[in-house]
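These notes open a run of structures that come right after.
Any read-out appearing in this document is the output of simple, stated calculations on the displayed coordinates, not a laboratory observation. Source: prediction; values computed, not measured. Cβ atoms are built from the backbone, for glycine too; each structure is taken alone.
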Structure I
Amino acid sequence: MMDIEEFLSFACKMADLSRQIILRPKEVSQSFELKDDLSPVTIIDCEIEETLKKTIAEKYPEHGFFGEETGRDSLHAPFSWVIDPLDGTKAFIAGLPVYSTLIALTFEGNPILGVMDFPATQERFVAHKSGLTYRNGLPCRTRLDPKEPIMAISNPEGFEVSEKPLLDKVRSLASFAVYGGSSYVYGSLAAGRIDLAMDSGLDPFDYLALAPVIERAGGLITDWEGNNLTINSGRRILASGSPRLHAKAIEIINS
């Protein structure tokens, strides 16, 4: 039997562990290495993922695991945890407070709960498939009919040259756009401060935790074709606080 509240409580305990690692005393300047894809990784990324992977294996040895730093393990299992130990590593290195730990639980490949924890701002968004979205214990909602929509692109570097014309077209739906911010922009969307977000070049550990948070706050998050996000989705996502705005963006992308 699935006990979604127990799973969510466990996910929050893992977010506590991650926050402790991130916030403990350390040097102001963070050393890093470049991975094969030229993205940076710090010792903090690796330590968080190793800690959470071990914690999951001890509590739920039958569950699968997919982490940014260690890859896929037993994803054939009905339940799998999908972890980004330090989303926004570049921001973390630069001292910008938008980095987070993203924790998702999937059932048969579909995200059923999500936790987005932002240690620097002391914010945590949590949601599961049968409840509301909470920010620091209080319900939050998207903005359903914004008169002047605000758009965000969490990482403009992720777009291929061929994708940028589509980005420009979707950008026309908004009064203005903000660039950068990693997953923090999706938390802001769930809280009704941003109305439309579009990104490319992502992996499932970048977006599966966002899906329950945005959907249970009243918004939509899909791939660029309008399909629900799963552990096998591609690298492009679109999120909106308003179903009407989402439909307009999907029409522009696929026209």
Structure II
Amino acid sequence: MWQALRETIHAKGAELITVGLDTLGAEGCAPAIQASGAKHPALIDTHHQMANLFGVVNIPQAIWINEQGVIVRPAESAPPPPMPGDAAPPPAGLDALPERMQQIMVEASQIQSDPETYHAALMDWIDRGDESDFALSEAEVVARSRPQSDDRARGHAHFELASEAVRLGRKDLAIKHFRAAHALVPDSWTFRRQAWSLEPVEAAGPFARFWQGPHPEHPEAWPYDGDWLSDIRAEGPANYYDPFSGQ
């Protein structure tokens, strides 16, 4: 879907750059990038510098940058472009999935986004540039950018240390720093998901919590305070993505 969007906007003189946030690097999202046949720049950010430099806290988010290299919209939720069949009913046979996966899919189905509105605004900016109502002034961009508080800066540092510990095979140290990053930057779903994705998932579904304490088959307890299903229920699926603000 992103490649199709790229073909559309590239014909208008714009470029799409995708960045995969994945501590595992080539062992993580690289195969998916290769399988997509992407013709646009497709990068992998192993230490989540997009979070540190641009305030990315979830995926997919996007930053609009004009021909002069100036940001005209800071990081915000960017749903995939609408595709034929998006409104199709869910496939049959979901009741055959593990119960936890069914629960995850129920919550995921309630996540709200408005791809039509977002992509209409994006195309308006690509066509009209600074004359577009959706191109923000420098002052508006600064006002919307997330402040880099001391806690947030420390959280990013802990996350970088956790990512490096993963690279070095020090999972115990990685967990320690991931937990600190989660506590200091609690609005970052990317920080949480990255840590969860490094735990075994078996048949229970992605980002699962299998047990609350010692388990006879799994001597180590789930090392994090949250998991995808628990957190999405606590925060509400409607709050998973910030609504597109337009102006």
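Of note:
- When distance in nm of label points 7 Å out along Cα→Cβ at positions 171 and 227 is calculated for each of I, II, the greatest value falls to I.
- Label whose coordinates, when semi-axes √(5λ) of the Cα gyration tensor in Å is calculated, return 32, 23, 18 (choices I, II): II
- Taking relative contact order in percent (Cα under 8 Å, 6 or more apart) as the measure, the highest value among I, II is held by II.
- Test item: distance in nm of label points 7 Å out along Cα→Cβ at positions 11 and 99 calculated as 2.3, pick one of I, II: I
- helix-only ellipticity at 222 nm (-39500 (n - 2.57) for each DSSP H run of 4 or more, over all residues; to 500) from the coordinates reads -12000; which among I, II: II
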